[in-house]
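Alright, structures below, take your time with them.
What follows draws every value from the coordinates through simple rules; no lab data is involved. This structure is a prediction, so every number in the text was calculated from the model and none was measured. Cβ atoms are built from the backbone, for glycine too; each structure is taken alone.
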Structure 1
């Protein structure tokens, strides 16, 4: 079992925080089998609020957040979102990578992340809250009517890092 953190980095304009609509946010990832090295060419979604019952190798009676059998080697693999690891990305974090969620990986590891929609953006100075923001273009711009200023997320980037337990 390996713990992998999803880290994001972005430039924030007039924004206090950027976060997912946890626990219902679907993290879209491409994954790699740690047994044979096969990397998926399609996107898989992992949502903390959804539990699946996997194959015979699944030892968790409550199920897992993601389950798949590798097409190449036949190994049964799973990923769980570690409870209470979701974090907001704030103005203080801007321009630096910060872990926003941790995955408990068994047999597979995420290698690429697609942010898509479902983000929550909170404007600075108690301004507007924008829900279901789509970051699939890596940039997002809107106008905060309350504060009468533009808000934006720019240069969105992500990476996965292996974490020590």
Structure 2
């Protein structure tokens, strides 16, 4: 399954080869696919599960746009990790649990960035929540790519010498 997915993704690499290395292309495709999944899931949860209403948890009440953000998070965290581990960063020699722990750390930073930007865009600037979610993605993508490449899935110096 993994090899079939990689072969399918790489089918279109020729179009992008002059502009980016294979690793960056795979990151973009996997991240982009997970991003589309995230946006569709966010939209569905926000409109058809929460019905755009606040989520009362007893102790705290979350606005619907923030509740949807937190409901979607663990699902796309898992799908994103699996795609990046097995498609993009295959050469990483870190143990899977170390990669996952680091991926979660970086992801928590990204969710914090998303939370702050969503609060600003929706609550301060009064932008539509789905549009606000899309805008926050641009900042999050840059942060995530740099962090995942240099931290979560880094290749140790020993592995680099072997190549």
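Please state which of the structures 1, 2 yields 5.6 when distance in nm of label points 7 Å out along Cα→Cβ at positions 53 and 93 is computed from it.
It was calculated from structure 2.
Have a look at 1, 2 and say which one yields 0.40 for FRET efficiency 1/(1 + (r/R0)^6) of positions 13 and 77 (r between Cβ atoms, R0 = 25 Å, to 0.05), as calculated.
Source structure: 2.
Work out the source of 11.5 here, i.e. which of 1, 2 gives that when mean projected area of the Cα convex hull in nm² is computed.
Computing mean projected area of the Cα convex hull in nm² on every structure in 1, 2 gives 11.5 only for 2.
For the read-out distance in nm of label points 7 Å out along Cα→Cβ at positions 29 and 61, a value of 2.7 was computed from one structure; give its label from 1, 2.
So the calculation was done on 1.
Can you tell which of 1, 2 yields 0 when helix-only ellipticity at 222 nm (-39500 (n - 2.57) for each DSSP H run of 4 or more, over all residues; to 500) is derived from it?
1
Comparing relative contact order in percent (Cα under 8 Å, 6 or more apart) across 1, 2, which is largest?
1
Ranked by distance in nm of label points 7 Å out along Cα→Cβ at positions 37 and 133, which of 1, 2 sits at the highest value?
Top value of distance in nm of label points 7 Å out along Cα→Cβ at positions 37 and 133 goes to structure 1.
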